[in-house]
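Nothing in this text is a laboratory measurement; each read-out follows from the coordinates by a stated rule. Note that this is a predicted model, so its numbers are computed, not measured. Cβ atoms are built from the backbone, for glycine too; each structure is taken alone.
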Structure P
């Protein structure tokens, strides 16, 4: 769509992108590029999709800055077709996007969800067929949310860690 996102309801008159559709397409395009190699048109479409998410701070309306849907702030796994902030951040990490200030509020949200035991809970389980339980249930620690959150935080902090190490090295040399 013209705003850089995708929307499965475009044929029914939708005029703006959807977080749900956009994340599904972005993940698919990334897997396509990884499997068969990059193509300029596919890469350009993904970059527009990145900007769609980043310009909205991963969960806010572009027009008002309000949270689009409180469900976006509750982490689930499996995600099925649903979008949430952790899924958006984990995609950007996997796509090799450089962390920037537009992610800060989303990262703060991830940090705020960490339990005292260092794990992240399953907050928003979606109905759907599963052959076996992946976690212990809603409100309980989720190994999948914990894994994704830890990967995201490590990725987000990596550039800062490099900057700190470089600064410390320069200070030692002075």
Structure Q
């Protein structure tokens, strides 16, 4: 992850203030994700948040660019450039996450784990388009993100943790069931 910028860009100032207020409500994970999603909807930045160099890259790759880490560690903001063909492994998270699509389409495959933890089942999917905001909180946050389009997609992710400290928001990765679409 690019770590050159760890202070709010001018365009992020109002969003940072709104997210601080949402987190300060000291609600549970799901409610906090909902409050942060409302803040992001109101202050969704432009795709110009990333430079041409940050958007460049090889087909099938993605790159994250840390934009802000709250001094008390309560949240971090990362912009991700998803080149055509980029896909994550199936994963879940250590904390709540909210994301907004700034450009393109970010497709999300959703999964559920059986109660005994032995079976992973695809339970749906959603094409998140430019301007759309979504959020989730564990448990029940297992997904895979991909760019199936021909253009680079850009999304802003807000995680309820200090990514400088833990490195990644991913808690664990999952193997797809045998015979599942990759």
Comparing FRET efficiency 1/(1 + (r/R0)^6) of positions 47 and 79 (r between Cβ atoms, R0 = 25 Å, to 0.05) across structures P, Q, the largest value goes to Q
Read-out Rg/Rh (Cα atoms, Kirkwood Rh), for residues 119-158 alone, computed value 0.97, structure in P, Q | Q
Figure out for me which of the structures P, Q the number -5000 belongs to, where helix-only ellipticity at 222 nm (-39500 (n - 2.57) for each DSSP H run of 4 or more, over all residues; to 500) was derived from the coordinates.
-> Q
One of P, Q was used to compute relative contact order in percent (Cα under 8 Å, 6 or more apart), and the answer was 26. Which one was it?
-> Q
For percent of Cα pairs over 19 Å apart, structure among P, Q ranking highest is P
Candidates P, Q; FRET efficiency 1/(1 + (r/R0)^6) of positions 15 and 39 (r between Cβ atoms, R0 = 30 Å, to 0.05) computed = 1.00; producing structure is Q
